[in-house]
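Nothing in this text is a laboratory measurement; each read-out follows from the coordinates by a stated rule. Owing to the predicted nature of the structure, the values given are computational and were not obtained by experimental measurement. Cβ atoms are built from the backbone, for glycine too; each structure is taken alone.
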Structure 1
Amino acid sequence: MPTLEEALAVVKDRAMVNLDKGWPFRDQEYDLLARTGTLRNAIFKSDAPVAEVEAFLARDPEILYTHVVGDGNASSIGTFTDATRPQAYELVFDRLTDPQIQPATVAGIREHARVWINTMWYGLAAGYTDERSLVDPADGWEPVVERHGASMIQTDDQDQLVDWLAAREAGRDWPAEPRPGTVRVQAEDYSIDGVGVGYSDQDAENRGGAAREYEGVDVCDNGGATVVCWIRGGEWIRYSADVRVPGRYAVTARVSSPYRPAGRFTLEFDDGGSLGPVDVRTTTGHNNFMTQPAGEIVLDRGTHHFTVRIDPDAYQNFNLDWLELTRIGSR
């Protein structure tokens, strides 16, 4: 894990560092930024009382600052002096009736500052999340920008956000349809053949209840993504994939887990092929999804049935969003 000074050396004159959770150490951070010539490469952030913030900002007019506003300090909006006015306000709201997200309030902020909204998980921006945005931007990023006036969005899916913004500007559909030769299997779309044939779970309860609530596979809503969750050693789940073009396929899995190690699984195909064992890498959080490779396999045209088998001897605590098969060659 790099130190802040090491990170600043990399981003100097290239990017900005969000000093989230760093307010208690602001004086030490300021000294470091001033010494390394990176003051303009970092954004201080807090929800501290305005007087406390202004006392710190008085140290140097070059300090960049974002004021975090929730239900408890919505009245602080607009109370800074002209000399200490924040560059941005981060609006945190769990309901669209909260005072800090009302149109008149947002319009007032936009006259002098940027509007920062975080869509990483539920409760930071009501029900608008990255995961919901990836399925349909109309349920996330689109209203955050168009209805609520965001000029800054905090996300773990920055590449997809940039791509959506470009698509929005160009007037093209987003997300784009998968390219020919790509098959995506959603984790919740497992076999309908029932317990003992379509899946094996440690208990009969669907602990998440986000889909197929009367089955035994645990299905959760993780920040807007419908995923198989509460995965435990010895469990297995059956899937099918309709392959229309024969060839060699790269298989990837979209997973999340705050743990290290996070888990291990094997893919077993009915024709005798298998991939793995695949060690699931930590993504630092249950709602932070990443796509990781699971191997390559040659598949003929037709419907292929396969089993995701969870290693009974490895620690298991991860979530599975989907598996994707992408054609990369003829053989």
Structure 2
Amino acid sequence: MAMTRRVHPLVSLNPYQGNWTIKVRVTSKGNMRTYKNARGEGCVFNVELTDGDGTQIQATMFNEAAKKFYDRFELGKVYYISKGTLRVANKQFKTVQNDYEMTLNENSEVEEASDEAACIPETKFKFVPIDQLGPYVNSKDLVDVIGIVQSVSPTMSIRRKSNNETVPKRDIVVADETKKTVVVSLWNELATTVGQELQDIADKSPVVAIKSLKVGDFQGISLSTLGKSIVQVNPVISESKKLRNWYDSEGKETSMASVGSGLSPSTKSGGRSMYSDRVSLAHITSNPSLGEDKPAFFSIRAYISFIKPDQSMWYRACKTCNKKMTDALGGGYW
């Protein structure tokens, strides 16, 4: 029966479409959250779904639907989903590249497709090199990072100011081929589960890939996990193999420096870290649309590799007004 049902690709869905069924993998699952507003109290959670073409969409469930589907959705599993609704995504809060977002209610249908999971891709990463984290400091954009674990701290208990609740936290330091390191704070279950696993094998310098990290300005630049973050230890992906080969051949003997070294923390008024907008030349040349809609401002550090020999780089100027001066006939300048 499951083999004959018609499945729609995510890219074909829109808010005006009638009945549809999708086959997707849960590539990210958020925590159940509670809220309180003028209409009362409730609960909500969301998942990120990926289909066979690699297209992603975020699905959100409220109240009864959230309670019904929270345990049913498991990270990494594949499901048939139908009877949901779509609307234009709120660009301020969307976490995937899709013009629409999905809402599932208590009447939506979710069925596990355990025998047909191979054709749906696993978690997709878009890694940012550690030395390129600056532009993301205190921004709404989340980043994916892959690195070699350099150290793992014991678990700490942190008390939240908002509700006085104590939550576990563990810091790890990771490095990559840019020869930079950064501190990643693992929170809640990630601190006690994956964090403990990393501490147990820290002497083997494992590779860790983390999806959906918030970039902050603690110690210049730092990373923190969120409820939707995914941590994979020694993932079987090409980037992991490449990083491992680099570390084993030369990285372990290389001197590393913190990516936040020399950067100032943000001011109390909320300013960004010094040089947090620094980018590489590749960032400019690889983005042809940069500056089309609005001016783009950034800083760059580079050296001069060529000076045109037929073009003077300076001119004689007036000492008081800096206007250009020209040789006058008979001597002097004007």
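Quick look at the values:
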| read-out | value |
| --- | --- |
| Read-out distance in nm of label points 7 Å out along Cα→Cβ at positions 7 and 111, computed value 1.3, structure in 1, 2 | 2 |
| Winner on FRET efficiency 1/(1 + (r/R0)^6) of positions 103 and 151 (r between Cβ atoms, R0 = 30 Å, to 0.05) once structures 1, 2 are ranked, highest first | 1 |
| Source structure (of 1, 2) for P(r) over Cα pairs in 10 Å bins from 0, in percent, for residues 183-310 alone, computed value 9, 25, 36, 21, 6, 1, 0 | 2 |
| With helix-only ellipticity at 222 nm (-39500 (n - 2.57) for each DSSP H run of 4 or more, over all residues; to 500) derived as -5000, matching label from 1, 2 | 1 |
| Parent structure of the calculated result 36, 26, 19, given that Cα extents along the principal axes in Å, for residues 223-286 alone is the read-out and 1, 2 the choices | 1 |
| Test item: mean projected area of the Cα convex hull in nm², for residues 87-166 alone calculated as 4.8, pick one of 1, 2 | 1 |
| semi-axes √(5λ) of the Cα gyration tensor in Å derived as 44, 21, 20 - corresponding label from 1, 2 | 1 |
| Origin of the derived value 292 (volume of the Cα convex hull per residue in Å³, for residues 247-318 alone; candidates 1, 2) | 2 |
| Structures 1, 2, by Rg/Rh (Cα atoms, Kirkwood Rh), for residues 71-238 alone: label with the highest value | 1 |
